[in-house]
Structure P
Amino acid sequence: MPLKLKSSQVQQNFGQAVDRALLEDDVIVERYGLPRVAIIEYNRYRRLVEAEQELLRSRLQQASAAASARAAHLTEDEVEDLIEQARTEVHRETPAG
């Protein structure tokens, strides 16, 4: 279970917070009682980023395949509209970061 610390605690004991994230579990840093950032082990971070990128790739491929299937009997202008719609949908689903 992640350890929750106030930002002031992390500022005063940064090394301990990093050690905790490396050796035990994630550290959630709260500011004004709200979770703001997490300190996690780097390899875990890398795996999370890779998983996110793979999910986005998959969604784009699905949107592209759906647009291609619908485009079989459409005019060129209708195809262009569908491609733009798919791009917009994928972009909208992309987490802000």
Structure Q
Amino acid sequence: MTLAYITCKDSKEAEKISSYLLKKRMIACANIFPIKSTYWRNSKIVHDKEYVVIAKTNNKNFKKLEDEVKKIHSYDIPCSLKINADANKEYKKWANKIILK
């Protein structure tokens, strides 16, 4: 399995991206969390509130998922991180039935 870690400006965008990826059957599930982020922007350190989507997919779909996120994300440079993960057998079986390959 692969976890896609995607940061968003607010909960509305996180929900929009999650729903979009679910409807396209690129992910089996998404979790959305509020986070505090610290990063460089315009030569300054910024402290900001964001939301993160952790979406469960497979390795084959990550590149397509990343391309789709870029199309609809509000950020000029969206963060889409690929995290390799393992899951219990039953969960993997369930997820793989949902995710289009």
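Since every read-out is calculated from the coordinates, none of them should be taken as a lab result. These numbers were taken from a predicted model, which means no experiment stands behind them. Cβ atoms are built from the backbone, for glycine too; each structure is taken alone.
If mean count of other Cβ atoms within 10 Å over residues 25-32 is calculated from each of P, Q, which structure is the one that comes out at 18.0? It was calculated from structure Q. A value of 2, 13, 23, 25, 17, 10, 6, 2, 1, 0 for P(r) over Cα pairs in 5 Å bins from 0, in percent, calculated from one of P, Q, originates in structure Q.
A value of -10500 for helix-only ellipticity at 222 nm (-39500 (n - 2.57) for each DSSP H run of 4 or more, over all residues; to 500), calculated from one of P, Q, originates in structure Q.
Looking at mean count of other Cβ atoms within 10 Å over residues 17-24, point out which structure of P, Q has the largest value. Max of mean count of other Cβ atoms within 10 Å over residues 17-24: Q. Quick one: relative contact order in percent (Cα under 8 Å, 6 or more apart) came out at 19 when computed from one of P, Q, so which one is it? Checking each candidate, the match is P. Among candidates P, Q, the computation of mean count of other Cβ atoms within 10 Å over residues 1-8 that gave 20.0 used structure Q.
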